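Presented below are the structures under discussion, each in the form of structure tokens.
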Structure P
Amino acid sequence: MKYGFISAGQGERWRDAMVGFKKGDVIVAYLKRRKNVGGFVGIGRISQKAEMIRNICIGTKSLFDLPLLCKNMFDNMSDPKKSEYVALVQWIKTFPRHQGKWKSRSGLYTTTHVRASLDGQPKTIDFVETEFGVDLKKLIV
């Protein structure tokens, strides 16, 4: 979130999910919970469709020149099938990982997929809207 992007890759399944995002799409970011840390951490809008990591710059800097936490993002950066794919995001509201929004045993929707729809998930939509103080319907153009 610090640099305004989301990413996934290192395989065709994750690449395909990332390139499915379109400019203007509204996203709700979820980090898998581990040791009671994680949950819903951000709402944003895709500002640039996903491309191979080697093609992405933040301002004038290549991602390669930034102190990113995930060091293996550049593995396979020349392979279109296995490269990490990065979409730029204008974050609307975020929380740090340790403040991720979650409610145990609540029936909230999560998935291991990179990209999934919240259509048909009213309980999760209500939870996210309440916790983030936003109206998702108003964000979707």
Structure Q
Amino acid sequence: MSEPSLALQATIVAALKGAAGVTAFVGQRIYDHTPADAVFPYISLGDMQVLPDKADCIDGVEVTSQVDVWSRTIGYPECKNIGREITEALDDQPLAVSGHHLVVFEVETVRYMRDPDGLTNHGVLIFRALLQPV
């Protein structure tokens, strides 16, 4: 069995890169490690937390995943539209996670804020997944 957060990360990236609504804004600029010269707008993967979710005969996990949106257009519209497309691509979708059965994958919270640099809009989307090994 693969490490659940790594398998889920690969699934998230593939789903985002395969979603026409997402790529219309960011192309293939979806990063685990953002390059210093990244072109805006783009998406980066944030922190992930893995918590055991054990029950009778089930050795599952709950994974919280952060997906970040970065935009430099004036105001929030671009950032929020990308956030909407991310949510549509991931929330409650039948995603295939290698080595695991995805019980649920849902958006938990979405926040939009101005970055301290004064130029960048930042969206933070938090997703919750329940996974069981196959």
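No lab work stands behind these numbers, since they all come straight from the coordinates. Please read all numbers here as calculations on a predicted model, not as lab measurements. Cβ atoms are built from the backbone, for glycine too; each structure is taken alone.
Comparing distance in nm of label points 7 Å out along Cα→Cβ at positions 26 and 106 across P, Q, which is largest?
Numbers: P: 1.8; Q: 2.3.
Ranking P, Q on distance in nm of label points 7 Å out along Cα→Cβ at positions 26 and 106, first place is Q.
Out of P, Q, which structure matches 2, 10, 18, 22, 21, 14, 9, 4, 0 when P(r) over Cα pairs in 5 Å bins from 0, in percent is calculated? Before the final figure, lay out each step's value.
Numbers: P: 2, 10, 18, 22, 21, 14, 9, 4, 0; Q: 2, 11, 21, 23, 18, 12, 7, 4, 2, 1, 0.
The read-out was computed on structure P.
Of the structures labelled P, Q, which one yields -4500 when helix-only ellipticity at 222 nm (-39500 (n - 2.57) for each DSSP H run of 4 or more, over all residues; to 500) is computed from its coordinates?
Details: P: -4500; Q: -8000.
Working through the options, I get structure P.
Work out which structure the value 0.70 belongs to, where FRET efficiency 1/(1 + (r/R0)^6) of positions 18 and 98 (r between Cβ atoms, R0 = 30 Å, to 0.05) was derived from one of P, Q. All intermediate terms of the calculation are to be shown ahead of the outcome.
Details: P: 0.70; Q: 1.00.
This figure was derived from P.
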